[in-house]
Structure P
Amino acid sequence: MLRTALLLATLACVLLPAQQPAPLDPGIRTVVQVAIVTKNIEASAQRWASILGMEIPKVSTTRPGEEVKVQFRGKPSSGQAKLAFFKLGQVVLELIEPVGGDTSWKQYLDEHGEGVQHLGFQVQDLDQAIANAEKSGMPVLHRGRYDKDNGDYVYIDSGKALGVTLEFLHSDPPKK
């Protein structure tokens, strides 16, 4: 009987796939954005456009942090950024130049210089994704509303655990 139980347990381990941990959110399995923080967005946009063989995208400046509810490390921030986007299939290459105020963008640039600051994911349940990240020891670092006030972005302090910050993007449901 013991032999049969051991044999069945061994077969189960060999034949059945190991249970995978659940992702923070189903949307976390598709990267939708790679973001690079830069000191000079115009120069960076020109270099990327040349490499990609694309037009230089329009550079825009986000609304003041107070208007879009920016928080950095749990405190209100006046932080803004200049942004430029290259659409590359399912992934958008985002260039970010921090402008005033405390933000994760400024922190990254100050600590690491120019480079990939975050990977963005369109999550289905923002509150649950945040709760799951926090349970994994990765708290919210920086958050705010989109400039059009039609969704949220949340940066997760995952640099030490994952080598890069995670960004959760979540659009509001369409208004009826």
Structure Q
Amino acid sequence: MSANHRFCPTCANPLEWLGRLEDGGAKERLCCTSCGWTHWNNPVPVLGAIVEWQGRILLARNAAWSGRRFALITGFMEAGESPEEGISRELMEETQLSVKELSLVGVYDHQRMNQVLIVYHAHAEGTEVKLSPELAEYKLYKPEDIICWPSGTGRGVADWQRRRGIEPRFMDWAERERLNIE
């Protein structure tokens, strides 16, 4: 649910922006004045993997994206799974590769999308990449050849590169806008 919702999911009355005093101070929240339901608009956890397979980094292009942009394997956590289980599941679902070794790179806010990104480095194994219909194609890159997006998962890739002694390079904003990258 986003801040664009207009009606209460409990009683169907219109939602209103109301000032509320909370532990952290005053906050504006969408609320139902009839039943008291509150839309908290909490960030969604999203998992991402820097997938290392056969000595290269696998980046994939989402089938719904225009252009030829390649990115990390990402997905939403499901109820009842840990972040490690979730990214292992996503990697298997989207590439048919299994996780051999997994290490946390970092946790990053992505406020524009109202997400918290949990980025891992995954050593993957398998004989062949078989993409899900969600992905159109993939490319394999040397770690030093990856150009980071200037936001979102790009910060995780940059941190991972720095740990490997690689000075990250970022896509410039004009190029980002030309390619319509989020």
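Distance in nm of label points 7 Å out along Cα→Cβ at positions 43 and 139 computed as 3.6: which structure among P, Q? Going through each structure in turn, the value belongs to P. One of P, Q was used to compute mean projected area of the Cα convex hull in nm², and the answer was 14.8. Which one was it? For mean projected area of the Cα convex hull in nm², the value 14.8 is produced by structure P. Here relative contact order in percent (Cα under 8 Å, 6 or more apart) is compared for structures P, Q. The highest value is that of P. Assuming 29, 20, 15 is Cα extents along the principal axes in Å, for residues 123-162 alone as calculated from a single structure, say which of P, Q it is. For Cα extents along the principal axes in Å, for residues 123-162 alone, the value 29, 20, 15 is produced by structure Q. When helix-only ellipticity at 222 nm (-39500 (n - 2.57) for each DSSP H run of 4 or more, over all residues; to 500) is computed for each of P, Q, the one that comes out at -5000 is Q.
Since every read-out is calculated from the coordinates, none of them should be taken as a lab result. Quantities reported herein were computed from a predicted structural model and do not represent experimental measurements. Cβ atoms are built from the backbone, for glycine too; each structure is taken alone.
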